[in-house]
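Novice: Structures follow.
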Structure P
Amino acid sequence: MKREFLADRPGPRIRVHVLLRGNVGGRWYDVDRIVTIPAGTKLAELVGASREIGVPLDEAIARSPHLRDTIMLNGERCPIEREGERALQDGDELYLLSPIAGG
């Protein structure tokens, strides 16, 4: 079965701002990009296809799995397990920030 890539889907497009910053699992990330994806793309689909569009969200989550629960969408926590089927909207802002510890 041929894999369908986000970029290959026909139809209208939306723009989503993706931020990924900080030291996650021993690797430094500094991503601040607006990506163009098909309208109707769900949160889990975007994360799963993130390398395809040049934003390593899936890699960062693999390095630090708790980020699946702390991913932010428009300023609110949006856990992938609970909100993965949520369709992204034009102008949404999705971000992962590395945890900061102090003491």
Structure Q
Amino acid sequence: MTRAAVDPGICGFEVTITACTQDLRRVRLVIDTDCPALQHAAAALQEVDAHAEMEPDAPGAQILRACALNLYCGGCPVPAALVKAVEVEAGLAQPRDASIRLEHDPAC
């Protein structure tokens, strides 16, 4: 089982992703969040093909497609976190944290 915790920023809708597989290909996803848009995407993402998710434009890829149809914030980091959790659970990537750090200088 692979678990990812995501703090997406200003919206405040924290997300916990749980990915689980028995065959290193079909990955079951549980997405726990209060974000209504992500809850709609989660309904379409109960199980994904890990190998298809490696190529976002592949016919079987579901994560980015479901997020594009349901999320209304283009800067949401959750789609990337979903793909990373699937990759780790399927043995296609090593578990390592990723982050985004933002700084703003209003003088520019």
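Each reported figure results from applying straightforward, stated rules to the coordinates on display, with no laboratory input. Because the structure is a prediction, the values reported are computed rather than measured. Cβ atoms are built from the backbone, for glycine too; each structure is taken alone.
Novice: Between structures P, Q, where is mean count of other Cβ atoms within 10 Å over residues 43-50 highest?
Specialist: P
Novice: Computing relative contact order in percent (Cα under 8 Å, 6 or more apart) gives 25 for which of P, Q?
Specialist: Structure of origin is Q.
Novice: Hey, another quick one. Computing helix-only ellipticity at 222 nm (-39500 (n - 2.57) for each DSSP H run of 4 or more, over all residues; to 500) gives -8000 for which of P, Q?
Specialist: Label of the originating structure: Q.
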